[in-house]
Every structure is written in C-alpha cells, then in structure tokens.
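Take a look at the structures below.
Each reported figure results from applying straightforward, stated rules to the coordinates on display, with no laboratory input. These figures come from a predicted structure and were not determined experimentally. Cβ atoms are built from the backbone, for glycine too; each structure is taken alone.
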Structure P
Amino acid sequence: MKSLKTQLAVVLLSTVCLFTVAYGQVIPRRDLATRNQVRPVQSQSAKSEPMVQEQETVLYSFTGMADGASPGGGLIRDGEGNLYGIASEAGDPSCLCGVVFKVDRMGNETVLHTFTGPPDGYETFSNASLVRDDEGNLYGTTTSGGSASAPFGTVFKLAPPAQPGGTWTETILHSFCSAANCTDGNTPYVGVIRDHNGNLYGTTAGGGEGCTNYDGCGVVFKLDRKGNETVLYSFCVTGGFGNCADGQSPNAVIQDAAGNIYGTTEYGGADLASCGAGCGVVFKLAPPAQEGGAWTETVLYSFTGGADGGEPFAGVTEDAAGNLYGTTSGGGDAACSLNYFPGCGVVFKLAPPAQDGGAWTETVLYSFTGGTDGGYPVGGVIQDAADNLYGTTLFGGLDSPYCSFYCGVVFKLDTSGNETALYSFTGLADGNNPYSGLIQDAAGNLYGTTGYGGDFNGTFCANNTGCGVVFKVAPAGVSVSPSSLNFGNVGLGHRAKQVVTLENQGVDAVEIGPITFTAITGDVSQFSDHVFCPANLGAGKSCTIAVIFTPDAVGADAATLNIVTSAPGSPVEVPIAAAGIEKGK
C-alpha cells in the first residue's frame, strides 16, 4: 500500500528543494555574518512600476531547539496582539515532533505545547493553522501521531492555564485511522474551522472510502463538542485513484452562514488527463435537509492546468456577495514554469450563478510570471475592507543568490487586477520561501511565517536553510525604530528614557499626531513623552519621540505608544514593557 505521507513529502518538500541535487541547496552556504544581514529590498510591481519599499520586521526567529523550527502554517492573532501558530519541527530532542507556540507583542516566544509522538501527535510537514474560541482554547491538527494502530494524525485541543504562566493542557479529540482502512480519514494536512456551536470541521488528504489501495483520497469531517467524528464526505468513492472527477486530496475549508462548506482539492476534476491525475477542483458541500442525512457535494469548478490555473494547495475565502477567491500553485502564464506543468500559478475568483443550479464563472485575476511579482503561490489569500487581496508566493521575487528560484514574496492584488510585490524575501535573516497565507490587523499590517531563513546558527539550523521566522510587513508610509521598547527594572521615582525614531518612507508629507499611550497592565500615567516631530513630516524625513517611564508603584507595567499619522498603517503601535522596583534593589 502506498504511503500517503510519502506522497505528501514528495509533492511538498520537492517544491521547496527543487533541483537541490543539480543546483545546490535552497540557500547556498555563506559565512554567518553575511547570511544574518538583511539586505534592503525594493518593492516592485509585476509591471515594474516604481514602488516604495514595505517594511518587514522579523518578530521571532526559530532556533531549532525547544522553541521549534519550520513554522509551516499560518497564524492567528488574539485581541492583545499575541500570535499563535505551529512549528513542524524540533521541540522535544528525542522526537523533533514540533511545537505549538505563542509570540507576544514584544517578540517573546512561549512554547504552549511540545509534541512527543504517539499517542500524542507530531508534525511531519504541515500547513495547519490554529483556531481559538472565546475561552482562549486552541484547536488544531497534527499530520502524524495519535493512538490509532496507524499513527496518521490527530485533532487536538489546548486549554490555557488557570493562572498566567501555568501549563497548557492538551487533549487529543480524535486520532485518525481509528476506523478500519482509515475510513475516518488519514493525515490532516490543514487545520480545522469552528462553528458557533463548537463543532470542528476539517479535511484529511487521505483516508475515506475511496482509493483504498492508495491510503484513500481524502475526506471532509466534522468533530462535535464531545469528540465524536463524522465523515461528511469521502472523495473518489467510485472513480479510483487518479480518476476522481469529484476531487482528490482536499485542502482547507470554510463555512458560510447557511452551513455550506467550500474548499478545494489538489487533484481530480473533470480534466483527468491534465496534471497527471486532474488539476483540482473547487467544491461545495451542502448540509442535509434532515439531521443525519447525507451531505451533497457539488463541483463548482474543475481546473485544467492551463490559463485558468491548476493544483490549488490552499482553500478559498468568500466575500459578502458569495464570490470565492483563491490561488493555484500552477497553470496561468505558459511562458513560466516552476512546476512539472506550465505556469507559475494564478489568483482566481469564482462568481456564483444568477440562478440556482447555473454554472459558476471563473475569472483569473492575476497570473504570476515567476519574476519580481512572485511565483508558485501555495498559500491562500485574504481580503481587506477595500476588497484588495493579499497573499504569498513560495518562489519568485528579486534576485537573490541564496535561493534557487528566488525566495518568495508578499503580494497585494487590487480590485483592478494590479499586482504589487510588497516585500521580496532575501533568504537571510528576513526569512525564505513562505508557504502559508497571511493575516491582517486593523492598521493594515500583515503577519505570516516562513519555513526557512532566519537563524542559521546551531546544529539544527546550520543546514543552509535556517529554521524559519514569524514576520510582520507594515504598509509603506511611516516606519518606527525600534519596533518595541523594554525599560527593564526602574527604581520608584526614577526617570528612564528611551527614544523612538519615526521615518516617512512615503513620497508625500504625512501629518503626525495625536500621540497617546494605552495601558495593557498597570497605570498608564507612569508613561510620558517629549515629541520632537513636526505636525507635517516631509517625505524621506525622520523625527524622534522620547518615551519616559517614571514608576510610582512596584510591579510590571505594559503599555502601547500609539502614533496616529495620515499615512497607511495608522496608528503605528509600539509595545512597551517596564517594571517598577523599590529603590536600591
């Protein structure tokens, strides 16, 4: 029986390490001093229009030790600005099974759980993100591990401690391959979503009732609050491996207000002659009219691998009008090829029919060229309030000697179809080859991960690839340095000062102010400022703000310096940490 994990490793890891044998590693070895310098990168659009460089900040670089390595999935963000995700490697030195991590506003990483392998889960190569409920519990998946006889993955829950700083508690909600022939699913490569009743929904790349000679062609599953799993749909029950008109190997899913589930599959579809086993589909699963009935799958679109795209690795996002947006890793521009079939991937839109039962209409919003605009998008897209789309590409970008096909980009696609590479990775300390999607905060900042680049020190990370980073890309406009302040311990009544520098990186003057403090913990009146910035800051100009901490009580304090400007990304937020102590201590 062919191992699905082997299939995934070949498909996914080969894209990152393409032509390693012939052309060297993804990031050729250089001296550490050179590799750990981030070169200035000029943001360019696909049409070579002059653009202003976006500011990338590495919030955390993984070391490959207990903190984890290779964060393959996306991030989630809580109301306090903390980021949560999964790193697929390192952690427990006897297992190297990955960790669940948190990165706070100051860039401090905390490992919430270290995977140890069966009966616990462990990661092999995952694109899974987490989901969080109102009580702060985290839910996710692992591609391997569990208590089943075949350790092919889990769904887990992490409950926060009763007191800050305590231990998070992991519960395995389901171990896949618990059913005979893995009909309950096999290898959940992506995370889960959660409905208002607390039910979880997700997919597995294999398992199910179809393609049993090849470990299955995947399922969509539901997990209720008690941990009972129901397979809502098994792909390719009638067609057989490589002949799956309904799709094969599903990716992430979303759910609309009516309970319908939408997603993509990497393979299968109507055009089975292309892409080896079909180029993938976009599908809809409709719930039954009566509880306990069968869910109904409808293929909304079958990719051909041509100009329309092929082999989506990510799911879709939905707008208020019911349109679906996503990416495909291949197809598109036939003059470009980073895959085994032509094309460097596309961003697409699927519009619903005017009448029920009609055909959905696919529109290619952008075809990547593999140049400075990027190529091979394996993460999905997000949409802002102005309907702009944002995402990442695994390859492409500006010329870099550290990556075989360049190091990937963060991109924006506006409503007119104009694509802009907001940031081009260098493969050094800033990261390399992002293969997950992004999230965005209210100020327009984008957050994501790269599986490689970052820290090249230590045994685990010194394999020429680095251990990956958590990054932030801020809109072009006003940058701030440093990005956070830490006063440490300051005696009561003493005054401590640190300086923040603002720089206008735009092409027009910007208005500065007001400038305020917001308390996170403690008394905000202990913070004050001296502003040395004009009301209007000219293009290319900089100014400073002196932040003063004068503690009047013992204890830790945290606040945010809020700088309102007329530039994109306003307000600029600078996290502050400090502590008041008794004099002489």
Structure Q
Amino acid sequence: MTRAGRIRRASSALAASLVVVALFASALVPSALAIGPDKAEVVLVLDFSGSILDDAATRNQFGAALERIADRVDETSRDLIAGDTTLSIVQFGDKAADVPRCGEIRTLGSQSAVRRLSDCLRTVAAEYKSGGDAALTKSIGRDTNYVAAMEAAASHLPADATRPTMILFTDGKHDVPGVPASQVLPTRDRLFGDLTPFALLPVGMGLKAAERPTLEAGLASLKTINDMPACSTGATMTWPAVVFQTPDDAGNAVAVALQNATCTFTAAPVATPSGPSNAVENINLAPLDGAAAVDWDPPTTPITDPIVNYRVRCTADGGGDPIATTQPASPDNSTIVSGLKNGTAYTCEVAADTATKQGEWTKSDDTVTPAPVPSAPSKPSVTAADRAIKIDTALGSGPAAAALHYGCSSDGGKTFPSTADVQVSAGTKTQINGLKNGTAYVCQATATNDSGTGAASPLSDSVTPCDGFLECNGLVLPIAAGLGVVVAIALLLGFFVLGRNRTGNYVVAVVDTVHSANLGGGSDLGLALLGGPYARQLEGISAAKGKSADVRIHKLRGDRFRVTDKRGNQEVRSGEPVVVESRNGVRHELVLRAFEGRAASGVTVRR
C-alpha cells in the first residue's frame, strides 16, 4: 500500500473514532444537564408583633441571630450562586407585607442577588433591634395573624414550584381580632393543600415555660412536610422540633430551616436546635428554717408524653446522703425539701419523669444554706397621730432580721388589716397611715429574713389616732363638760340678776278704808282679818297663806281678782269695793289694787 493510501485509511479511522466519541458524549450530556443546580422557592415569614418588639432583650438577641445568618450568607455566597434559590422575606402582625426590595431574590449566578439577600436580613435585624417604628406599626399592626402570613407567603410559591418552603417564625399563637383561630388550619389547607411538594416549617420562640405546651401544640399541627424531594447531596427534609426556648435558639433554628429548604445555604457553624428533653431548667433555691424552697421551669417534653412527677434531692456540700422528695406535676413547679440542717450549704437537683421515661438529674447552679427565722420582736411602742400611728420596736436576740412587718388591729387582735413594712437597714421606726380617728387599735410586729417570718411580738398598748392636742390628750370631754357647767351657772346668775332688777308687781288690800296691807306679788294671795273671835271691830289686816287666810284672792288677767270668803266667790276689778265676811260673821268692805313696780313696804305674812 502506498503512503497516500495509508494516510487516507488512517484518516478514515480517526474520523470514525471521532464519530463514536461524539455519539457517546451526546448520550452523556443530557444526564449531566438533568442533575443541574438545586432549585428551591423559599419564603421567610417573620413575626413583628408587639410581644416581641416591646421586649428589648428578646428583640435584640433575635436581631443579632439574623445578623449572624446574614454574615453566613456572605460566607457561603459561592454555594448560593451555584444554587437556584428564589427567596422572599415577609413581615406580619395584624396584616402581612413583603419587606421592601426583599421579594423574589434569585441567587443563581448572581453575586448582587446574594448581596441583596444578606442586606435584607440585616434590614429586618435592625428593625427588630429598634423595636419597629410608627410606619411599620401602621402598615402591619401589632397582633399575630397566621392567616395573613400564609396568604402573603402563598403569593411567592407558584403551583409549579420545585421545592416550595414557608419558614414561619413567631413567638405566640394566632390572636388577631376578627379572624378566629379556627381559620388557621383551613387556610393552610386551602392555600397549600394541593401544592406538592410543599413544606411549612414553624420556628416558635417559647420564652415562657408555662406557655410552651400551648404554642407547641398549635405549631405542631401547622407543620407540614409533603413529598419534599431530597437535595442533590441526598439530604432529606426533617423538622423534629417546633418550639425553641431562647431568641438565640430560635435564630439558629431559622438558619437550619434555610439550610434544609435551599440545599445550598449551610448553617454548619450554628448548632442544630435540640429536640424535646426531659431536663428541667432554671432551678431556683431559697433558704427556709431547716428546709429549702426549690422551683424550676418544666422541660420541653412533647405534650403526648407529659410529665407526671418531679424528683427533688438536696445534698450537703460536705457529703452525706441526699434528702429527697417527690412532687406530683403541678402548674407551680415547686416544692419544699425539709429535714435540712441550718448553717449547712446544700446543692439541689431536680429530675422530671413521664409515664414512659425517667428524666435525668439537673443540678442547681447555686447552693442554699438553711437558717432559722428571727425571734419575736419586743412589744411595740405606739404613739397616736392624725389618722395614723407611729410605731417602733426592738429586734429580738438570735438570727438577724432583714425586715420588720407591722400590723394594727381595731378588733382586739383578731385581724391586722392596717400594715407597714420597713427594712431593718433603714431603722425600726415607721408610721401606719389610713386609720380612723377615735378608734382604738392594738399593734404587733414580726421580723423576717431569707428563711421566713418569725413569731409575732406581744400586742402593743391600745392607742387611738386623734387630731390636735386636746383630742389626743383626752381633755375634750372634760373641758366641754366644764364649759357647759360654767355656761349654765352664768345663765342662772343672769336670770337671778334680771330677777333682782325687774320692777315686778304687787297687790295692796284696804279694809274698811282704815286698814291696809301689802299682799305681795303673784297670782294666789291671802288676807287675814285680825281681831278677837267675837270682836266686831278689826285690829288690823295682813297677808296670809293657807288656812291662816280669811279671804283668798286669785289675781286674774285684766286687773281683775277672784275673791273667796266663807260665803263664796266674787270677781271684782282693781279698786272696786267688795264685801267680805270674817269668820265670826262680821262683814267688811275690801278694796284690792294691783300695782306695777317695787312696793315701798315689805310683806308681812301671817302663817
């Protein structure tokens, strides 16, 4: 074969080889293109209700957690650019709204989009830290409306989405007026029930232990993971916990939710949120007399396996057997461990048990040293004041007291509704106000320290609040009585003087034109005819009283007299003569005259 022939044959073979390679390559390319970047549609829905914004510590911690997520977005920008994530951020309260310029951010091949995403996270972090402003409150309100939040999220999750995910951060249950909670689940089903695949990942911030079970129950029922495809790495969607106990934990949970939803963002430096645990939290100890008061926050156990009892034990720091007790589960989460030794430091532990699982021991951070309560103070000294009592006492010997409690009673010591407290460091004197003047009170004192309240003091002497020197010294009634007597005497003296100075009136009798006598004043008078029993001639006349009067005279109105002798009654006018008869039957002429003023001669009365 010639050289030219050999070249043509080699060229034909090379061409055939290239065709085979081309065909093989064409068979491989569709498979490689089919894998492509992970695609995801994510909506981050953030609760901006008043319960979060009004708590400075909480909002600052959660804002800081969002800032860390923004930093992590910058750190993982290459991964995000390589992935195909479209992310939107929504704020909600009564209503929901997109964060301005933070909707439909698509990261695929766009460094500027990734930068905008981190800027949006820092924007909402700053809004959390500042507590929001009037414009935000006007826009979305301050309550918690899950229905509005889901409706806003649904607008960013199309029916043909590849991995649609809604991440819902909140700190409380749905509670907006006018939209009942019964609409929450039907709204979820209406908006997302036909969306496959779909995930709704709740991130609940349960700061208050007592409210966590209710929050957990609501968010657990809202959580949805429906046929979500695995990431290209093989990672599958999981979300075991829905409630987290601190703002930091809730922020970390948002980062993990973004990791699960996008398949490209990684939250590796952030600890994965822990699931439910039987461990109690925040154990507090308080000393008592020969005992310790222990309280705690309950663990985050699922509501399907609730706590049935708590085991509590206290062990002396110097060693020895623990003093233990068991407390049935109750809302107050506390107990008293008795039988401890005063003056000895103890460390206490608490374990929570469910019907299916015995919890691990959680040790208190601090120790407690039981101590006796103070002894009774001395009998209080009391001083009356205007609607108040000034009170003081002396502390008893023995354990030191930190404070004094005073109480005053108006029912003889049965009840002590009027009280005052004073710190011993500021002295022992104080004043109890709001009392009633004129009411008698007795008072007592008790002393307290960290271990409790000691016995009560003896009752004080009776004391009566009063107003002014006279009332407070009991002189008002004696002085008033004395003044009354003085006034009465003055009146009597006045009447006496007036009586002495009055001109008065009197009656003069003239018998037989010869004999006259002053009969005196008044309305009932008498006249005696003086002479022997058989004498017909009178020796004289005089005023008389009672049986000594031969003639009785009654002065009538209008200068008239009624004259009575042995014969009967006669009425005459002043100066008009009338005939009267003596006892021996002798008749005499009698003239009576009434005069105003004082008589020139006194009245001689025959008795």
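A few notes on this one:
- Value 71, 44, 24, calculated as Cα extents along the principal axes in Å, for residues 147-346 alone, assigned to which of P, Q: Q
- When mean count of other Cβ atoms within 10 Å over residues 139-146 is computed for each of P, Q, the largest belongs to: P
- When relative contact order in percent (Cα under 8 Å, 6 or more apart) is computed for each of P, Q, the one that comes out at 11 is P.
- Of the structures P, Q, the one that 24.1, 78 was derived from, the read-out being Rg and Dmax of the Cα atoms in Å: P
- Source structure (of P, Q) for mean count of other Cβ atoms within 10 Å over residues 315-322, computed value 11.2: Q
- In this comparison of P, Q, the computed figure -8500 for helix-only ellipticity at 222 nm (-39500 (n - 2.57) for each DSSP H run of 4 or more, over all residues; to 500) is attributed to Q.
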